[in-house]
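A.B. asks: In structure tokens below, several structures.
Laboratory data are not the source of any read-out in this text; all were calculated from the coordinates shown. Small disclaimer: the values here were computed from a predicted structure and weren't measured.
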Structure 1
Amino acid sequence: MPSPRNLDPKFKNEKVTDDAPEIEQPETQIVYRQQVQEGDTVREIEHGPMNVSDWPAYEKEHDL
């Protein structure tokens, strides 16, 4: 019965490499639609799209 490759003495100095490419997951995007009332009219301001991780800082910076 053959032994596993990592226990076989002739492969003792073999370096194992992982050639599989890293798959980068795209970050979730957010779009915020702010309704602003000016007199009798209501208009919409669109903020984004931006990464969800960037939203807290943007929200604080623009007082949303």
Structure 2
Amino acid sequence: MMKVGFRVSPIHHMGNTGEIVEIYYKTVTAETMGGTFSKRAYAKVRLDRDGSIQDYKVQDLMRLA
């Protein structure tokens, strides 16, 4: 599980390293044959290169050592 303060990098764009500043959840509006999905976790990440804040799905982040 990711936590605020962890150093992370998005799996699909490894050059965007940064630090998690907030984790929040959003409801998923899609449905399947078995019912609805649960909430999905997102993280606000402050990027090192310019200090901007980007939103990423937590499942798309990799923790840096």
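A.B. asks: As an exercise: helix-only ellipticity at 222 nm (-39500 (n - 2.57) for each DSSP H run of 4 or more, over all residues; to 500), calculated from one structure in 1, 2, equals -2500. Which structure is it? It would help to have the intermediate numbers written out before the result.
C.D. replies: On the way: 1: -2500; 2: 0.
For helix-only ellipticity at 222 nm (-39500 (n - 2.57) for each DSSP H run of 4 or more, over all residues; to 500), the value -2500 is produced by structure 1.
A.B. asks: Another question, if that's okay. Upon calculation of mean projected area of the Cα convex hull in nm² from the atomic coordinates, which of the structures 1, 2 produces 8.9?
C.D. replies: It must be structure 1, since only it matches.
A.B. asks: When relative contact order in percent (Cα under 8 Å, 6 or more apart) is computed for each of 1, 2, which one produces 35?
C.D. replies: It traces back to 2.
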